[in-house]
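Below you'll find the structures, each written out as structure tokens.
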Structure I
Amino acid sequence: MYKLGALPPRYDPRTIKLTSILLQGVVPPTPDAFNVDVSLNLHIDNPMYGNDAWGDCVIAARAHMTRRFEGYEQKIAIPIQTAEVLTEYWKEQGVPMPKCWARVFHNMPDGGLNGLDSLKAWRKGWQAGKKVYSIYAFAAINSQHHDEIFASLAYLRGDYVSIALPVTAQKQDVWDVVSGPGSDPGSRGYHMVYRLAYDKNLGRITFVTWGGLKQMTLAFNDKYVVEDYAVVDNRDNFLTNSPVDVTALSNILTQITS
């Protein structure tokens, strides 16, 4: 049984809403289906990043998302090592990483991370692929509004979500809503994933987790997703069709940090 590791959601009233940073405040139209990897025309594998043994899903999801962001900017699938993911995981738990990290595995904490706090840390930068990568901003998506999800995937290269995972999902090839024992939100724990594709006609969203790709239905999204964030990678290097109002975003960030 693979590990989870996201802590229950923590909310901050200052968190930017996606709709507040869109041009004219309007969610743009999106295609019926979209896949980040297909749009990049790159082969990007999906390593486990230690999430079979450690509850580092928050950073593992970040690593998968970082590789797509840099796939767009650098046109390559940058290598990110499991050691880098685990180093950041322990760093954000407040534990400096020893040089010989492999020798002290059993002594390291495994308390999980909070998605919102980790996004704030991501803005300051983390070392991956022997370089430091940071994001410009993040914004909360209303996951009940599917058009916001589709826009984040199609225009901002994905979204970053925390799921109150039910026990029933463990044996499902496609995560879907069922009733009965083990179907309660969070009965299995909380899990952070990176989502990179959708198909409106099928009513499914594809995400990366535990070394591979899986799908969830929109009904599962509606019942079990408890945090959903669009991530703005780089202020000055948006996609040509980005719906983000950079001036509005910059002004909001100034107000929040002042």
Structure II
Amino acid sequence: MSYTSISLEKRGAICHVCLNRPQADNCIDLHMATELAELCHEVNHDKGINVVVLTGAGERSFCAGEDPKMLSEALAGNAAALDELRDFNRRYNAAAMVAGIECPVVAAINGNAFGAGLALALACDLRLCSDKASLGVPDVGRGYFLASGITQFLPRVVGRGKAMELVLSTEAIPADEARRIGLVHRTVPPGQLLDEANRVAEEIASKAPVALRYLKEAVHKGMDMTLEQGLRLECDLYMVLHTTHDRTEGVTAFREKRQPAFRAE
């Protein structure tokens, strides 16, 4: 499928995805949300993709949230179609779609990430951030409720207390503060961000793809289970992994002191 609101480039086992609306600060509109849904479906059905790198076009914004034009049009009563349940779900579940990608996802936060845009970044597994970026949740200050996943993703990453502070204050924080509280994993100069994200992605992509997906599943699903249930899930996935080609290949390659040839099987 060809995309217009996002761009897609596959380099080996890495899929580079770019939110491509720089003229609108890469804000999420219905069209972008629809394309993200298609992209996530495509990635999950492509065994050749081991890692996704998600970034935004331009230097100013990773994603500044939901497109304000849609909000103003809805208030004016000129966008009845946006009130349909299907369209609502696509717009507000963009982060959930990204979180549903089965392989690891690395966010390269090239600029400001606000509201729904920050939720997109939080849906990723690793977050690298330009040291010039700002991150925050301004939605309440603008008079509308958060329905982008931010109230669920944020406390899972930084804890309930810090999440409430960020949501209620509506003030953006700089990249170094975001790193200090664990909102992002590391900060780098803007000119080095994509190179660093690609280096991290290549390192991850060299691992066994099936094991990577099972590892991600164990961590994410386990967080919503009791400890006993999570441990059982981990054990079940471990046993399933033993039936795969990649597990056998990994052990064989280790014994033969060579690089493994994984097949995602």
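Here, each number is a calculation from the coordinates, and none is a lab measurement. Computed from a prediction, not measured in an experiment: that's the story for all the values here. Cβ atoms are built from the backbone, for glycine too; each structure is taken alone.
Numerical summary
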read-out: Origin of the derived value 0.94 (Rg/Rh (Cα atoms, Kirkwood Rh); candidates I, II); value: I
read-out: Structure responsible for 18.1, with mean count of other Cβ atoms within 10 Å over residues 3-10 calculated and labels I, II on offer; value: I
read-out: helix-only ellipticity at 222 nm (-39500 (n - 2.57) for each DSSP H run of 4 or more, over all residues; to 500) derived as -8500 - corresponding label from I, II; value: I
read-out: Structure with the greatest value (metric distance in nm of label points 7 Å out along Cα→Cβ at positions 11 and 115, set I, II); value: II
read-out: Among I, II, structure where distance in nm of label points 7 Å out along Cα→Cβ at positions 19 and 195 as derived comes to 1.7; value: I
read-out: Label whose coordinates, when relative contact order in percent (Cα under 8 Å, 6 or more apart) is calculated, return 16 (choices I, II); value: II
read-out: If distance in nm of label points 7 Å out along Cα→Cβ at positions 155 and 243 is computed and equals 3.8, the structure in I, II; value: II
read-out: Source structure (of I, II) for Rg/Rh (Cα atoms, Kirkwood Rh), for residues 67-178 alone, computed value 0.98; value: II
